[in-house]
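**Q** The data blocks that follow each hold one structure.
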Structure P
């Protein structure tokens, strides 16, 4: 059997093992970490108030450690995690992976070798929280560490098209399963070397029949497009970039789909079909993390570490746009380092890691308000929005509910006393699915 015949057979098996043609995403679906439209916006509402004893339908522990966001399709919730193999180790706490060599962790990442881990995809029942199935994609010993507080070996969020679910573990590979847990294909994309061993965690992006995989690192960096059915590589482009974590964004402009990729050296855009570079613009700072968002003919990219910047870039240009009128506006104050923004009805909501929420006029960059949330409150999880409300999940176990609009309005502060949120929430058919460091909650409200 030739390699091409093998790929065609794999595709046929995938169709046979699936549940038929995938239906379009509905109100109960949250197929990627930024929701059904990669915007952080829900197609349904969500609860406003809850507490430990009121409005939580269930709370279940998740083994190991993972900061990937949950995704939802129908009655299934999918999460990834990395479970230490060494007997007696426990997941969930910061920096809890066992060490055999006596080395200490560095200030940012683990400076020594790791123990073996199982890299796991879980399917849970949305109604009960029960585990429907568990699959170990691979067992491996990571070659480098991660940030002891905010990193994990399972920080790349999965994605589903309603027929298959794709689990990405970075250096440990990419895996395609049917919704009943049957492995369809697996692909090894090689090892990554991350800045200061901060750890891996760039979300996977699915657009129609293509998976877009960004691999920016302290070595050879690439952007890949893969066939979602077979895992076959459709194109790859080399990138002159160091480590960054933000996901690509597919946008349509002028009848052409392009992949916008924010990063430290330059923001670049590539033709979705061919990978051909279309335009680029310098201006972001180091350790770029937040996801791009788009509205109309503008795309918004942001960095919040060294030399922070928020840029509104007008689509339609070609070549190097740095310093041209394609850069419509910029902002260098109160930018997010980690959380991604939400854009709705010409208003851009930016949340800093320290709890400052800014509402920008997306067209002009004018500030409608800039308010600090009640503290102490710190944020790594990206905000989500539902029915005109923002949901901001903190490291301290709070979820602030803020009304969307040009005037700041704090509607509720909900605290789950044993929670600490790093992963972004999912909104599903009027409920919230919240992943804490140690477990998963389904919140139905009062």
Structure Q
């Protein structure tokens, strides 16, 4: 995925990203402000082993230090044992629920500080309880050590030396929590945005369109298309670029171009009208035909009527001049849709459509035919037996992947030359 596509995806779902960040920050801020102050009682225990009882060289106490480290691991293991935790609370004189020993044990944290020290931190909302648990912890450790010493020989004993107990209040760090929450929410939001994009049932990027149609689409995603574009605007320049890319027209080739959406119809007639306008402005004699009989609107863009049009021309090709309507653009004429046809596809098949289009070709260098969305209506399908060029209009976030795949397979079977634009 290109950086441009990634930024487009984030921009399109920016509202979702903002909501995730706001909810995340609000939740963390609420939890932080309502969190009660905790107290931490900490102390350090030093493990002092008996030295090797030997008149020979003792390696500077190397083996004693090694033994201390092993014994420290043993003590840390005691802290994780529910039975030992129960003993701590008994010595602290604190009543406890035996079913909650595991969670009570989490209040006691032990960390090795090599070579011969253990740091203990006890957390509790009550300062008094924290200190009682801390005193109970050192008492339980000393008692357990004494029991082991009684069973061991004199060369394998350890001495427990505890430091002074220090208790400090711990307040939630609002600024730190907000910064962490903000960074986490941004990361989580971006992951969710791209996950949503990946599993989306619609085409949301040029890359996805390329995978479906096996052809590099022309991106018009940033175009502001609300009507006929002014010749001096950037939108007109985009249509000039589109015109240059979709077909190579010369005097010998006047093959009509079908402009069709997949399952969205709003943008297609505007693309048809502006593309025809672009050809006309380039000096090509252009005829724009509206073959969307159920929802005709091409004539409205040019301020013309739809009293009769392509539906009547299908059986009246000798009177073409009657149906050609001039526009304010010198080289552009339109043929409106005409009366609504109940069974348009059957009507087109019965008519001598090829002869009708050949008559139109005598009057034009370029013929553009606007048709209904291909996955919604079958009206345009008979035209593909005659016309072998199509411009597919894909609307990002609207065009369904399943529908696009179906239409792509249909056009491949008909050996239709496809050009794709992504709006």
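**Q** With mean count of other Cβ atoms within 10 Å over residues 163-170 as the yardstick, tell me which of P, Q scores highest.
**A** Working: P: 24.9; Q: 11.9.
Sorting by mean count of other Cβ atoms within 10 Å over residues 163-170 in descending order puts P first.
**Q** Something else about it: Among the shown structures P, Q, from which was the value 8.5 of distance in nm of label points 7 Å out along Cα→Cβ at positions 83 and 379 calculated? Please list the in-between numbers first.
**A** Working: P: 3.4; Q: 8.5.
For distance in nm of label points 7 Å out along Cα→Cβ at positions 83 and 379, the value 8.5 is produced by structure Q.
**Q** If Cα extents along the principal axes in Å comes out at 123, 49, 41 when worked out from the coordinates, which of P, Q was used? Numbers along the way, then the final one.
**A** Working: P: 56, 54, 50; Q: 123, 49, 41.
The read-out was computed on structure Q.
**Q** One of P, Q was used to calculate semi-axes √(5λ) of the Cα gyration tensor in Å, for residues 139-354 alone, giving 27, 21, 16; which? Let's see the in-between values first.
**A** Numbers: P: 27, 21, 16; Q: 77, 20, 17.
Answer for the origin of the read-out: P.
**Q** Could you figure out which one of P, Q the value -1000 for helix-only ellipticity at 222 nm (-39500 (n - 2.57) for each DSSP H run of 4 or more, over all residues; to 500) was computed from? Please list the in-between numbers first.
**A** On the way: P: -1000; Q: -14000.
Corresponding structure: P.
Where a number appears in this text, it was derived from the coordinates with a stated rule and is not lab data. Remember, predicted model here, so these are calculated numbers, not experimental data. Cβ atoms are built from the backbone, for glycine too; each structure is taken alone.
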